1. Of the structures labelled P, Q, one was used to calculate log10 I(q)/I(0) by the Debye sum over Cα atoms at q = 0.15, 0.16, 0.17 Å⁻¹, for residues 22-221 alone, giving -1.13, -1.18, -1.22. Name it.
2. Between P, Q, which one scores greatest on mean count of other Cβ atoms within 10 Å over residues 126-133?
3. Of structures P, Q, which gives -0.40, -1.28 when log10 I(q)/I(0) by the Debye sum over Cα atoms at q = 0.07, 0.13 Å⁻¹ is computed from the coordinates?
4. Which structure, out of P, Q, was helix-only ellipticity at 222 nm (-39500 (n - 2.57) for each DSSP H run of 4 or more, over all residues; to 500) derived from, given a value of -12500?
5. Taking mean count of other Cβ atoms within 10 Å over residues 286-293 from the coordinates of each of P, Q, which one would give 24.2?
6. When FRET efficiency 1/(1 + (r/R0)^6) of positions 110 and 134 (r between Cβ atoms, R0 = 25 Å, to 0.05) is compared over structures P, Q, which one is greatest?
7. Where does the value 4, 23, 31, 22, 12, 6, 1 come from, among P, Q, when P(r) over Cα pairs in 5 Å bins from 0, in percent, for residues 302-357 alone is the thing being computed?
8. P(r) over Cα pairs in 10 Å bins from 0, in percent, for residues 262-373 alone computed as 14, 37, 29, 16, 3: which structure among P, Q?
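What follows is calculated from the coordinates using simple rules that are stated; it is not laboratory data. A quick note: this is a predicted structure, and the numbers were derived from the prediction, not measured. Cβ atoms are built from the backbone, for glycine too; each structure is taken alone.
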Structure P
Amino acid sequence: MKIRNKKLSLDDFFAERKEVLSQWPTGKEVDFDEAVAYQKSIPDVKRFGTKLQSATAEGVTLIQPRAGVALYDEHIKLLQYLEDEGEADLLPTTIDSYTRLNRYAEAEVGINRSKESGRSMLNGFPVVNYGLEICRMVTSSVKSPVQVRHGTPDARLLTELSIAGGFTSYEGGGISYNIPYSKNYSLESTLAHWQYTDRLVGLYEEAGVSINREPFGPLTGTLIPACISNSVAVIEALMAAEQGVKDITVGYGQCGNLIQDVAALSSLREATKEYLAVYGFHDVRITTVFHQWMGGFPQDESKAFGVISWGAATAALAKASKVIVKTPHEAAGVPTKEANAAGLRATRQVISMLRDQDFTQIPAVLQESEIIKAEMKCILSHVEKLGKGDLALGCIAAFEAGVLDIPFAPSRFNAGKVMPARDNQGAIRILDAGNIPFTKELHDFHRSKLEERGKFENRPVNFQMVIDDVYAIGKGFLVGRPRQHDNT
């Protein structure tokens, strides 16, 4: 497979489309012109990108849960409950794991078993199996815009049915839905599959229908340095724009230090716009998403609400366009609809209280933003250099060389050499940069920050810090201090 960061020709796209739509019988239901007409019938108040852009202009942070069950009537009830009782501004449809792996026959079995048992036997909603009629029932049953959220390396058929089915936003990307999720999918193959997805979105755009696209920001969700997640988001945004996407939401997963988290989202917003302009994409609309804490949660519900509220506060102070909300049942497994709604209402309260406060321009945030942007420049300039100007080739070469390296990712195409740890204030620093091409000044900065912590804790700077930090929040702390867990 030879991939380039070039817009797919119509001949190549439609030749590939024949194969994609034949993967499962519901693919035959999709007619592009009819789907465009259906999308145009959806009012602006239910268009995801339109609502995001309005909120951004007003300085409002919207709230969105995660949710998805196997039976469509139960899924509709769930979304209606989260909209009414949870006060959600934006709604999700989370896709089941079988569909994410293109195992549609097994998803069908899950649907049937769910009908027999009366409860969901899938961990999400099987869009591909249900087809257009049921998807349109779902998206038309609520007052708010609905987004498809998943985790699929090859999401081509899912994209076709989702957009034709009335969803107005679609999450994922060729890096962020491969390296953090899968072991054996080659980056070249997933980048190619997501070029198809973005070319399809671009074709809708050309036909007068704007679909919001959202790369997945948190990656593995575990101690991810902002420069890494931001660089991946910028690359995925640029590659989507190349295929004609005009509405992109870039995201970041909470790490816990308020100053660094606000700086990370601010620098991501600025850098995405800057790089799009450099590459000649001046008409792409950019919004942002902040993901509440993606790591381990306390089992105690009251303590879990504390984690949720901290994420809500950070999103509000960072002026995120939207925040993805967690539930107080994160440590226990799949949440009830009541717990999901409770997390939403807690988030709503904090965001409403902080609506008029803005931390993006305070000196400490601006200083941290400059550090993150300097780190991103080191990474992205090398990606471009490795690809000799071609972002797709550069991305593949960068992962091979470890210039791009996502901590704790399962992919065998990821170097896995970068090791992050928290500094004495809980900000994410880099213990081992692997092959990331930082300047000496940046290497020295990270080392000095970790040595400050080591001196405070009276222990050497080593891998034990990483282990302690991974488990800290679940035990009631941000920084994994030695022996602190004995006091819990």
Structure Q
Amino acid sequence: MSRTVSAQRVATLVGDFPRSPAYAGLADRLRVLVGDGRIGLGVRLPSERELTAALDVSRTTVTRAYDVLRESGYAEARRGSGTFTRVPGGRRRAHDKALMPGAGGEDVIDLNCAAHSAPPGLAEAYQRATEQLPAYLGGPGYFPLGMPALQARIAATYDARGLPTAPEQVMVTAGALAAASVVARAFTAAGDRVLVESPTYPNATEALRGSGARLVPATVDPDGWDVDALAATVRQSAPRLAYLIPDFQNPTGHLMDDAQREELAAALARTRTLAVADEAHQALAHSPALAASMPRPFAAHARDAITIGSASKSFWGGLRLGWVRAPLDQVDRLLRARVGVDLGAPVFEQLVLADLLDHADEVLPVHRARLAAGREAVVAAVRQHLPSWRFRVPEGGLALWCELPAPLGTAVTEEAARRGVVLAPGPVFAVEGGLDRFVRIPWTSSPESLTEAVRRLAAAWEHVADTDRPTPGRRGSTGAGRVMVA
């Protein structure tokens, strides 16, 4: 059954569109709405007559706007049915072959990558950034530490969270993973011990391994951190660095409270271990109340700590911007490590992020609401279709970390892939193997797609559990050839 959007809803979404000429302004606004997902794909648009009345414009305006949409690939006419939304190239154009090799068909649900589509408001930020770009074209375009205006805006976010920060303490990078790589290059050498949580963000552990570090795993339990056990691991191993995800930990979704941060910071200080706090998910509290009362940054408890931030999860993965916040006396060290990799992040994207931070109060609440709706859909579907799976419902973040009754995570994700659902098993997130009793289910899609994905996953589980065959449990064995973007 086709989905529809009412004329009144479209009128509300397009708002006061430009009217010189009106049909072009309406078409441009509709393209933005389809592109950023506020009007979904395959949705039947209102009839020309209905939209004419709702917008109080001429019939010719709507007719010509729909013509422009069809000509530009954002709509298609279906004889006897109406006008339906689409995107140029179709749905599969949104997927990269490195992320989904061999995953054919329009019916594949990709939950391997825990990142949502662009939130409403992003296209407008790009448009406003276009107006700012000419002012920078007269210079060389290199900003190894970041554009000063963006550094100032990022610093202000830390000030607001209780961590006084000067703009000069911020280095803008091409994503949080690039930030982690720079930190690893700056502060570790071959053979240095680095404490990492397990499970954890696998791309970051690869960046640490790339610097020659020896990883020391510290278990994060399904129910949260055991700070005493973590502190004991710190005492025993005396690592050079400790890579932590205190805010909606990836993949468990746990949130470390202020008391735990204070206790862990003290343990790290006793061994002179440098804390690296990855805050990529920090802005993703699902409720307004929690968003307004999040724990203080880890660096507020450990003043020498390095903090990594990201625009990819808060706004959009395609923006590809992150940053490092560091004590002022360490910034030069980071800069020297950075210039061996690149000479700065793209100017245009920095302008976009600066604009988004200015409009964060408009963009982030809508994004958080989308994530909360996705979470509720996943939780309800898992409870209904996979009642034997155990999990805790996170208060934010991007995914549900599910514990299976048996170590069949790799097998069930392989079977799910054959049924058109791509997602990652626990071993992908393990530092030294294991965790095949777990599966991560991101809620970064529409509630309808997520519900269908869990139905297919339940069928895969039933098949694998009935087969009762041993599984290899190899780290990253599912989806060979796929690049992991966690």
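1. Q
2. Numbers: P: 22.5; Q: 14.5.
Structure P comes out on top.
3. Only structure Q yields this read-out.
4. Numbers: P: -16000; Q: -12500.
Label of the source structure: Q.
5. P
6. On the way: P: 0.95; Q: 0.10.
Going through P, Q one by one, FRET efficiency 1/(1 + (r/R0)^6) of positions 110 and 134 (r between Cβ atoms, R0 = 25 Å, to 0.05) peaks for structure P.
7. Numbers: P: 4, 23, 31, 22, 12, 6, 1; Q: 4, 16, 24, 22, 19, 13, 1.
Answer by label: P.
8. Values: P: 14, 37, 29, 16, 3; Q: 12, 36, 34, 17, 1.
So the calculation was done on P.
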